[in-house]
Structure 1
Amino acid sequence: MNKKITYSLNYRKPKEEYEENDELTVCVRYYHKKDNGKHSVVKKSTGVKCKLKDWDSDWHKSVDRHPIKSSDSNYLEKNRIIRNKSIDLHSKLKDTVSVSKKFFLDSKIPKGPLHLKWNNHKNSVKLVSPANKRNIDIIVVGTGLAGGSACATLAEQGYNVKAFCFQDSSRRAHSIAAQGGINASKNYQGDGDSVYRLFYDTIKGGDYRSRESNVYRLAEVSSSIIDQCVAQGVPFAREYGGLLDNRSFGGVLVSRTFYAKGQTGQQLLLGAYSAMNRQIARGKIEMFSRHEMMDIVIVNGKARGIITRNLIDGKIEKHSAHAVVIASGGYGNLFYLSTNAMGSNVSAAWKVHKKGALFANPSFTQIHPTCIPVSGDYQSKLTLMSESLRNDGRIWVPKKIEDAKKIRNKELKPVDIKEEDRDYYLERRYPAFGNLVPRDVASRAAKERCDAGFGVNKTGEAVFLDFSSAIIRYGKEKALVKGLDTENLDLVKSLGEAVIKAKYGNLFQMYEKIVDENPYKTPMMIYPAVHYTMGGLWVDYNLMTSIPGCYAIGESNFSDHGANRLGASALMQGLADGYFVLPNTINDYLADDIKTGPIPNDSFEFDDAKKKVEEKIDKIIYNKGTKSVDYFHKKLGKIIWDNCGMSRNEKDLKLAIKKIKSLRKQFYSSIRVTGDKYSFNESLAKALRVADFMELGELFALDALNRNESCGGHFREEYQTKEGEALRNDDDFRFVSAWEYNPDIEFSKLHKENLDFENVELKSRSYK
């Protein structure tokens, strides 16, 4: 069915008889094309009003204004323009339709000075007594750092927690793969760090597309996270005086990253996992492993439970609670090849979105510059090399393009390139930050060099990460301390390699195992890859989505990183949300449920949701197509990477939307899933996840198309400086893009949360 939407003003008398401040109704007409080819109106809404001057100021001068003829070749594009025009007017309306009221974006940011907001808010929220907490159930979907810490803390407070993960153990959550460290503003190094500097670096690193209030709270809480984790026994590295050691990450000029060699995520997760197990033993957490959330259940406008699929026996189950917390991570696997675990998916968040929660900034995706390059079509994932390596590793390519060609053809080795013939391009372009520029900046710089023909692997998509200078520097320092010959090059290298091994040994070992080259002797090869997603479910200051009673924490929400996340801040946000923020804010909502009693799971809403899940599964499992799930996932990933990756433009984004639409249609007609639905069937599980990726992918491209600026990880080729840097448009795009679900993704409704900056100056990012 060919659909379209048109908007116009409802003039009931000649236009000349209206004053500029007179309000007129905006008429909304929905059309569909019948078999005879004619468009027929099927619905008409006349609830939205605006002032004539607001509509006429520029609109009647536009060639794209209403009326739109059904014969227009670009009527869909015109409809989108008119739709966005109408939505832009919503802030000026006196009398809005129910849809507008439904999604009034109240961020619930507390009033008062920035540094007092969080404390004042904690002192003003409602509380739930310990006796009443025993009668309240909370569902937590996902048991990584955000979900695991939330489960442990909520259970410790006295709530009854039901925890769900699709892995066989919460220890297998993707948080375990985080390597480099976790940020906190303790200033152990005495190098000028503070809560404000962490706040400022995060706002700036996110290219001024995040809320000041949320980011400042994150910086405030960061110090408590470290204390919590030390108390749990997390083995952070220590310096000679016994204090916890720190190192630097990209986008900052201080050392504030706490680490446990290259296993920080694993150690932090073990801490949260141990805290969870304590509550499981007490009976306060009921753990459901190998269970995947299939839908959220809304009863009387509130989130009251979820529908799950037992991945072992295929059983569809109903689980009720007074509130639901989504902590299921990000959607980097939309690209197929990413640094995420292969099972990582968007399904839980997307199901919530389809039930009414807004999805914010989906196109804000982080490309990590320090990954092992793609080596062939056989790969199913990519491997991250920690950003911490950029503390001591120097990134370079040959200055001469002929040298790069010889290296690609194995006619030269990287060690054969003399120092004066190496282009340390990050140090050249960004002298103040050098190799530790933010990830988006480093990634685009690597792409630019490789696109220019200076790539150093067989595909031409790799640059060098070289530790030879650090090995010599550390070696001479050790030799000097020991009173040894600092001019003995072999001795110096041996001593320097020992220092590097102590700091990064497990990372070097992993690289050598994958690539079969010794990174102590020859430079690593790296290239950008998809790593993290800054977009996610829209949440207010309390971390609640636009569905009452449904919360989103960690990478599942959009809230803290803007258009680019600083390195080592993902673990910080996950643990901040789980240990300190959510346990304080969820009480305010649950205080109204102390007399509700247990939530039944035999209501119509639960039965209906279960029925629809079963129908969706049947639609896929009984389809008699010929194509595998991976076939479609790879196709989707290539479309997104080629057209919406490190750089985007209007033409490619429109092409991506068209291709994804076609691929989604083909998916449902040609997918073939082997096995049955009542057994362990990983092919079925993945097919259901890829179906959600298909829809998200189109919204992803639509969001990128709608944002006519470059900021952080969102780089539109049409909007860049003469030096090739991102060019923001603060006048028109200083907002959070919050999308309302529409089955026809192309016509999803955009809602805007304006971002106000009262404590930092809006200016172009500079790392020079």
Structure 2
Amino acid sequence: MAFLLIYSCGIEKYIPEGEQLYTGAELELLSEGEIHDSKEVKAELLNLIEPNPNTTFLGMKPALFFHYKAQREKPGFLYKFLNKSFGEEPVYFSEVNTDRVEELILNRLDNNGFFYSKSSSKVVNNDKFASVNYTASMPQPYVLENYHLESDSLPIYKEIEKMLPETSLAKGDRFDLDLLKAERARLNNGLKQKGFYNSQEDLLIFEADTNQYKNRKFDLFLRLKKDVPARASIPYTIDSITVYPNYTIEGDTLPLTEENVTQIDSIDFVQNELYFKPKLLESYLLFNEGDLYNADVSKQTSNRLSALGSYKYVNIQYTELDTTATDGNGGSLAASIYLAPLTKRSIRAEIQAVSKSNGFTGPGILLSHTNRNVFNGGETFSVSANFSYESQLSSGSNSSLSSIAGGISADLVIPRSIPFSPSRFQYAVPKTKISLGYDFLQRSQLFTLSSVNASFGYTWQENQYVYHTLDPISINYSRLSNVTDEFQAILDDNEYLSQSFEQRFIAGLLYSFTYDEVSKLSKEAPIYFSTNFDIAGNMLNLISGGSETIFGSTYAQYAKADADLRLYLRWKKERTLVSRIYAGWGVPYGNSSTLPFVKQFYSGGPYSVRAFNIRSLGPGNFNAETENATTDYFDQSGNLKLEANVEYRFPLFSYLKGAFFVDAGNVWLTGDYSELEEDQLNSSFSETLFTDGKFEKDWLTEVAAGVGFGLRLDVQNFVIRLDLASPLRIPYEAKNERWNVPFFGNADNNMTLNFAIGYPF
């Protein structure tokens, strides 16, 4: 933008009289000898220098420029928008406190073992601008020689002594206050796992002794604080466990009577009427009567109970029974577990507006019914039904098409892995899911596609970030009916498409792995990675004795895998740069020459390359628009997909967010299609589908690319998204005509508006 090139000559005039714009600071380290980690020390000290100057881009300060321009009497819409999105308040030298910064530097050097350091500063004035040069003079740091525990007869000292060998502190380490804090936290956490219910970090004291050495070494001593309360230095055991499976927050707990108490393995379950089977609920508890108190086990137990999906409130409380224990032998705790149930039944209805980038638009409705704890074991049974009508509004040969879609599904989620007990899984209990569903899609003037699907599988969380899904049984049966003469002509002429629809039976195994750090908001650069494996047909091939059909229907044999890698870079003010790479490949084998239509990859649309309509790209540089319009099928697909995306997200105002993005990708055909090519030569359909669509060494020249910008209404993670995109490179054009000027070029459909729910990735 031109104003960014000329702003520097005029920004000075906006600086008020008597003020200087603060342009930043430099830091010089002076040391008596070599400091092996001087770069890390300097980086830590630089973070202390405040305030931060205005951001700079290519030697300019555009954010500050936008702010100044927006302060004019009539700034105009553009500068208001740019200031709201990117503007920054000016940082003046009057806000700089050099004495304060020097004090912070000295304090941090002391914390890092550089005792008796010195710091100074010098202001550099340049008319309307000012900066500061800081200097830190450091002696050689103090390093650790010995690490000792001042022992005592109390049980807590014995436990601390057992944990000392696992310390990260080593001889020769520089004195570092942060490392000492981390060591104290480690020891306290270990004590909390060994029964010390009242242990606290501030009860542990470190003392450094330098008197024995003349060469900047020190001995480190660990002891308990003087006058430590007796109950803080003794271990506690679980004396009793009482569980309230049907607790109401408003009411009092039930008294323990023979009528309402069920005892399982010395655990009392108190409920007036059966809400949750005690035997099943007991398997989710990770501690028992007589166990030492363990804070980690308690938290893990709470997480397991919350994950059942039956409770809105889980609270584990401990009551000291022996509060006067002073003999050092230990105390006792009574554990009470309060579980407040969610509403047992719920009905949800949604009116939906469906709008797709292939031009299909129309209303839809979704109805769902959920029954929680249906068998008194935390099971969730849900039934949902959906219906939608869509009509193609775009111009062209397919403008009169419409579609009716609907389906019904039933899911039973059991919060345990059948047939394994929950107690075998320490972090999180796998859930067993049984699903049965029916779907149909009716496209006017073409066909009706009906399908029945069933699955049995497991989902479980391995740790904070890792998730698994395994469906050892996944069955799908589809049936093509009400085929019009027009679509039959398409099938007769396109053997590839015909083969894709003939594979009615899909039965196999599905597995997915997910590593997700995105939900942890404290991470500045979280990553997301997922991969899926889909293998079908092997069991049916064995059952059928090698026949290509079973129960009179053709079944599919294939192996399919994909991988999705995303990197998030987060800044202040909700700004995020998201990069994504996706790759997927499916290989038909055995009695299949193509992937089933529903398993094929496609490119284009609101969750893909947004500058192109959904399913309009590929395979390769194949161009369906050049073919016979009467026999063309507008959905294009392949068995190999490669995509890459970069998106910059930023806030505008309130719940409205903005984004700029670049998308690239396509689909291709791989493998041997010689038999289909021979059939294709005898048809009126394209003879170039397999030649133009094959993945070859020049595949990079066939990658589609597009750029665009978008608006997102984000209300508590419910996102309505509008993305306007334009092609940058069009793979199906002639090689010397593939590049396009976005939004201003001469390409057909030079702009595509995508309406969608949720972020694209």
Structure 3
Amino acid sequence: MPVLLRYLNKIFIVTGIAIVSCQPAQGQAAKQSRSNLDYIDPTIGNVAPLLNPNRPVVQLPNQMVRVFPKREDHLDMQITDFPMLATNIITPQMLFAIRPSRGEVLDTGWYRRLNYDHDFEVTKPWYYSVMLTDDNIVTEFTAGKKTGIYRFRFPAGVQKNLLLSHYYPGGGFELRDGNVVEGREQVNDVIHSQKGVAYLYGVFSGKPKTGTRDGEKNWGSITVLARTPKPVPMEGKRAWASYGADDPNTVEFRYAISFISVDQAKKSLAEELTGVSFEQLENKGKAAWEKVASQIRVEGGTEAQRRTFYTALYRCYARMVDISEDGNYFSGYDKKVHADKRPFYTDDYSWGNYIALHPLRVILDPEREADMLQSYVRMYEQDGWMPEYPRHYGDRPGMFAFHSSIMFLDAYRKGVRNFDAAKALEGNIKNEEQATLPPSRNGPKGALEDFYYAHGYYPALHPGEAETDSFALLKSRQKRSAVSVTLGDSYDSWAVSQLAKELGRDDVYRKYAPRAKNYKNLWWDKAGMFMPKDAKGNWIDIDPWFGRDRRGLEDYYNENNGWSYMWNVQQDFRGLSDLMGGPDKMELKLDQLFTEGTGRSKPEFWSTFIAQTGLIGRHDMGNQVSFFIPYIYNYTHAPWKTQKYTRLILDTWFKDNVFGVSGDEDGGSMSSFVVFSAMGFYPLTPGVPRYTITSPLFTKVTINLPNGRKFTLIANKCSRTNKYIQSATLNGKPLRSLFFSHEDLVNGGTLVLEMGKGTNAKWEIPD
């Protein structure tokens, strides 16, 4: 069978499945006739509402080598090149690149955009292929842990070329032994605070002619042709391999990436790929994802809901990534290579992922979660600070607060203990006492922190008042964010106090427990929300919804506004309720959030708040600060509204198409919200070992726990309209509140929800 015909046959098989899954299924029970893997579609959400799109990532679960074509998003019909590894999903950031070409090896071959057609593209978590339409070249990829294989199928009778390039100045390649190439990427990413070296060892199939060329070009981060900046020459060396017209039409490039050395990359390639065919590596990858997808089995619901659910589950395994190499790892925190029997993980976003991603991993893979937390401890030991946003080459200060303290506490209280909790506490205490607090900055504390420790709130500036603090001046966009910083540190202080209590450190507990209440210092009864104060203790009367503009609000809040941050007291909803005047008043505040509009046109609003997408009233699902808010109704006398709004959010903003994610995914943070909410329960307060219940999408959910037990949630008569919980039993015992413990879950058991159309307000409010 000709190459193209074989490829199209594979395409049509996959496409046929997709066509079936896209048929309307509302109100119909979906048949469980396919593997869970068949419901995963990495293209879901590949076009973003405003901010960053999701990427169709190919990798093994939580492993280092991640690959997706370099393009702006799903609507960019030109591929710049194919990377060997993506160190970041969002922006993206990539290492080393390969692209095919036909005919003579020309400089234009490295820079010509590669046209393609989505109808001839296949994307699975373990496999990617696309036909490049201008040249009729089929490009395929499958991933190992530290390795990957690119396979290229050329038309018959043409000269076939593989062109290698790098992304940063100073990179390059050296050729060895005819078909071996060694590469070096000199990473220097100022925007993301990343600086270091990566190495490549690769082998071309057959016996090609090879060569190198000096000079490279930097095309920037934008790949859509109409927006591509003029390329800038940069220092470096490219490489190429060329096959004659009579050579086999199919050629491969096998490679390994290392952060230690070329020799280590060579060793990884030998260990993973010796005697392993493309198909065998592909099948290993499929098996790894099958294991992940089989952890949770859902029954009922629609085909579309299953596609959304299992795709979200897949995305929860994009971060963190294991960068250990044969019992060693390079640390970007002290710039040294360390020997360690335990795997070392990096690439996380504690500010967003503490909310649901880490709690989900505590359930599904507690051993791996312990390794990840111990990696945080190692970073602290090596750098002297507990990281906020750990990356391959060190911490990237991305937001504010040190929410790893919450991750440590949550895991510890849920029985995950295989990490150095005492050292974790030590690191978080140091951050709390000696580190700066404003967003997107790393460094020692200054005068503003001293003020915070003394007065219990972070001081703000009046509108138009010039910044005087030298450290706060370092970032023009991310300003003091005084209210957000105070609220964030209150939660962190609570987590530190509670972990200290667990470890018998009463001195630490007594010191930090009062700081957990600092949020109260910024509650202004007149405004009915958290508002800024100046250094003299005077209230600053701003518009907490819109302000003068986004930049103005950055002085007080961060990536959002006062209406969203009104609820950021996850550690003390009872206390928040008291500030608002009790559960009924809190319910009215929540109602106002979900029902009042923006008061602005959409262009005007989104030009100011690009992070606030997925709007229902004033509530936005496009930003992490808002994820848990719908669940706060379970602390009022109207918990049925949690059920109403979580269903509405999932049905409206998380669809099974390229527009199907409401905002900035951030590598698992948003997807973990979807996984929990679709199952029907949620970790409302990470650090407290219990879950709150909502209306599931499915009639039955079975979690296969690592301890061999099963936790089952049954929602009798669950449907689009039968979405309200009438009663609930856990292992046959009636529930009085819509909460259950982590112990109940991991011990295995059955949670039964009786569903109906009528709302039920009889549930008790928990302590």
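Coordinate-derived values only; no laboratory data. Remember, predicted model here, so these are calculated numbers, not experimental data.
Figure out for me which of the structures 1, 2, 3 the number -8500 belongs to, where helix-only ellipticity at 222 nm (-39500 (n - 2.57) for each DSSP H run of 4 or more, over all residues; to 500) was derived from the coordinates.
Details: 1: -11000; 2: -4500; 3: -8500.
Structure of origin is 3.
Rank structures 1, 2, 3 by relative contact order in percent (Cα under 8 Å, 6 or more apart) and report only the one at the top, that is, the highest. Can you show the working numbers first?
On the way: 1: 17; 2: 6; 3: 12.
Once relative contact order in percent (Cα under 8 Å, 6 or more apart) is worked out for each structure, 1 has the highest.
Of the structures 1, 2, 3, report the one carrying the highest value of percent of Cα pairs over 18 Å apart, for residues 371-458 alone.
Numbers: 1: 49; 2: 60; 3: 43.
Top value of percent of Cα pairs over 18 Å apart, for residues 371-458 alone, among 1, 2, 3, belongs to structure 2.
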